[in-house]
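Visitor: Below, each structure is written out as structure tokens.
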Structure 1
Amino acid sequence: MGWLVTGGAGYIGSHVTRALLDADVPVVVIDDLSSGFEHFVPESATFIRGTLLDRALIENTLRRFELHGVIHIAGYKYAGESVKRPLHTYEQNVTATVNLLQAMQLVGVDRIVFSSSAATFGTPDVEIVKETTPTEPQSPYGETKLIGEWLLRDAEVAHGLRHTSLRYFNVVGSGSDRLFDTSPHNLFPRVFDMLYRGATPTINGDDYPTPDGSCVRDYIHVSDLALAHVAAARRLDEGLPVESVYNLGSGDGTSVRAIMTAIREVTGIDFEPEIMPRRPGDPARIVAAGDLAARDLGWAMRHSLHDMVASAWAARQRAGDAYPSS
């Protein structure tokens, strides 16, 4: 009896897979490798290459390996790009989730931890985002994540699905120098790749109403995030109560300019970021409280900003020229 991790060959999914294995939980991974890498999956996990659009594959996998829970991380996770590809985003994030839930119901798997997102909030006008903050997604990506949460709640009413959704903010760092984030849309990999190639990193806007003029965001280490998934899965296994959603945040944001300073200090590369125009829709500040997750999931910020930068940079350096080009 083990857990299925969808998207377990990706940056976040591979860390979750390793954290489960470290907790002696058998893991099966389904991933279509559209953004993941098979070598990210530990040998002690079972890897199946496939898409969640194939419901028969999901059903057969759940039955064959006698799995009793799912951590659903797979999806199309690019908010900006989702505006250009809304139908693709809905197919990958909503249709795939419906297929997964249907397969789970048919097999009798009744527990799931869902990878949600801060994008469900849109542009909040509060200093600290809480689980009760109104959800007003401003991209197809954010919409699909909110719909995913609704699907789980409806399935709970209909047939007793036990679930929780973890809303991530900005996930960075690495728990192993063999695992790295390759998203061309995320700050850390974008800056590291530019530095590796000798280019100058950029800041989008320096005239926001923040202490240094740059956007303030909530950055969390991927290893801390992975532990929260394990804790959520354990609570579901033990029949303990869980909230329908948890924010995984630090409660204290970091500005983009402060990130640049930390990167300069860690890498030893002296650079001055180029200031570019603001990106449309970028809020000045998004910071979340993680109090509920701390209470129930043992959520804590175990890594400093230096740890986040240093671990991510080590993984980027190890990848070298084998790092996928954006």
Structure 2
Amino acid sequence: MRKRVFSGARPTGRQHIGNYIGAIQNYVKLQDDYDCIYCIVDLHALTTLESTSELQQNIFEMTLDWLAAGIDPKRSIVFVQSHVPEVTELFTLLGMLTPLGWLLRVPTFKEKARMQPQNVNYGLVGYPVLMAADIMLYKSDAVPVGEDQLPHLEMTREIVRRFNYIFGDTFPEPQARLTNYPMVRGLDGGQKMGKSYNNHIELAATPEETLERVKTAVTDPARQRRNDPGHPEVCNVFSLQKFFNESRVQEIESQCRVAGIGCVDCKKLLAAGINSSLKDFRERRAKLEKDPDHIYQILADGARRAQDIAGQTIGEVKLKMGLSRHD
């Protein structure tokens, strides 16, 4: 039997090229070698959302991007986290085993608490336990993650070991599957690409919108004039060329170093490369968008398939924890 992969992502709406390079393309490739379960984690989103008015639309938009990118609902399970309520039950049970000290030491909790001091809620503290419940509910063998999620995954592994030690061997210890592009810097050249920083390019953007966004990108800070030689190794635009203009990377690099190509032209090349790479994706997405009932049917079917697995796991967990009887 093939091993099982689980990955969840918060419903942030339309996905951007950082999501694609850092995660989605890997999701698609993993389907060839694993049984994949991909979850839109709406419960996780509630830990930081101040309003849920756009939550359902964000779920729909994210699903469109995943499917258009090549996640196949016939080969993989695609669903919404809250549509399988067993995850909240396992979350509660795992919470009984997880020391508070573990959770308070998680770096991302400290960061989130600093960002939203007025809303340090129980869900935010327990976020890694809910993540562990997501992964363990489906007895996942591997989890594709970015580097920033490694502390959470290690927490899952700790919880797995604790459960197995107390109640007997039940869950596999999930292994991290890091992508080749673990973090994509935003157009501002500094922090990670993300909507909250407004430094992103949406996958579903039009060619014109893509060009306008690329024009705002920070390039080589040492290159002040067109005739100055460039330093592609520190240029964020060049780092994206490696993905969207792979066949021309050496040419672009050599031209940059001798000032044979200016930053303006380099940005135009990048925009053209992005638009060419995403042309088929955008056509598939536009077609899917015309049939929302089909999208919701895929999510409903995915939830049913996920629940078949989840029910078996919860039954085993309750039995081992003494919450149900041996018949």
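Visitor: Kirkwood radius over Cα pairs in Å was computed and gave 20.0; which structure, 1, 2, did it come from?
Guide: 1
Visitor: Can you tell which of 1, 2 yields -12000 when helix-only ellipticity at 222 nm (-39500 (n - 2.57) for each DSSP H run of 4 or more, over all residues; to 500) is derived from it?
Guide: This value belongs to structure 1.
Visitor: For distance in nm of label points 7 Å out along Cα→Cβ at positions 118 and 134, which of the structures 1, 2 scores highest?
Guide: 2
Visitor: If FRET efficiency 1/(1 + (r/R0)^6) of positions 222 and 302 (r between Cβ atoms, R0 = 30 Å, to 0.05) computes to 0.05, which of 1, 2 did it come from?
Guide: 2
Visitor: Now for a different question. Given a value of 0.85 for FRET efficiency 1/(1 + (r/R0)^6) of positions 94 and 230 (r between Cβ atoms, R0 = 35 Å, to 0.05), calculated from one of 1, 2, which structure does it belong to?
Guide: Computing FRET efficiency 1/(1 + (r/R0)^6) of positions 94 and 230 (r between Cβ atoms, R0 = 35 Å, to 0.05) on every structure in 1, 2 gives 0.85 only for 1.
Visitor: Taking -0.90, -1.11 as the value of log10 I(q)/I(0) by the Debye sum over Cα atoms at q = 0.18, 0.21 Å⁻¹, for residues 198-317 alone derived from one of the structures shown (1, 2), identify that structure.
Guide: The read-out was computed on structure 2.
Visitor: With relative contact order in percent (Cα under 8 Å, 6 or more apart) computed per structure, which member of 1, 2 shows the largest figure?
Guide: Between 1, 2, the highest calculated value is found for 2.
Only the coordinates and a few stated rules stand behind these numbers; no lab work does. Quick caveat: nothing in here was measured; it's all calculated off a predicted structure. Cβ atoms are built from the backbone, for glycine too; each structure is taken alone.
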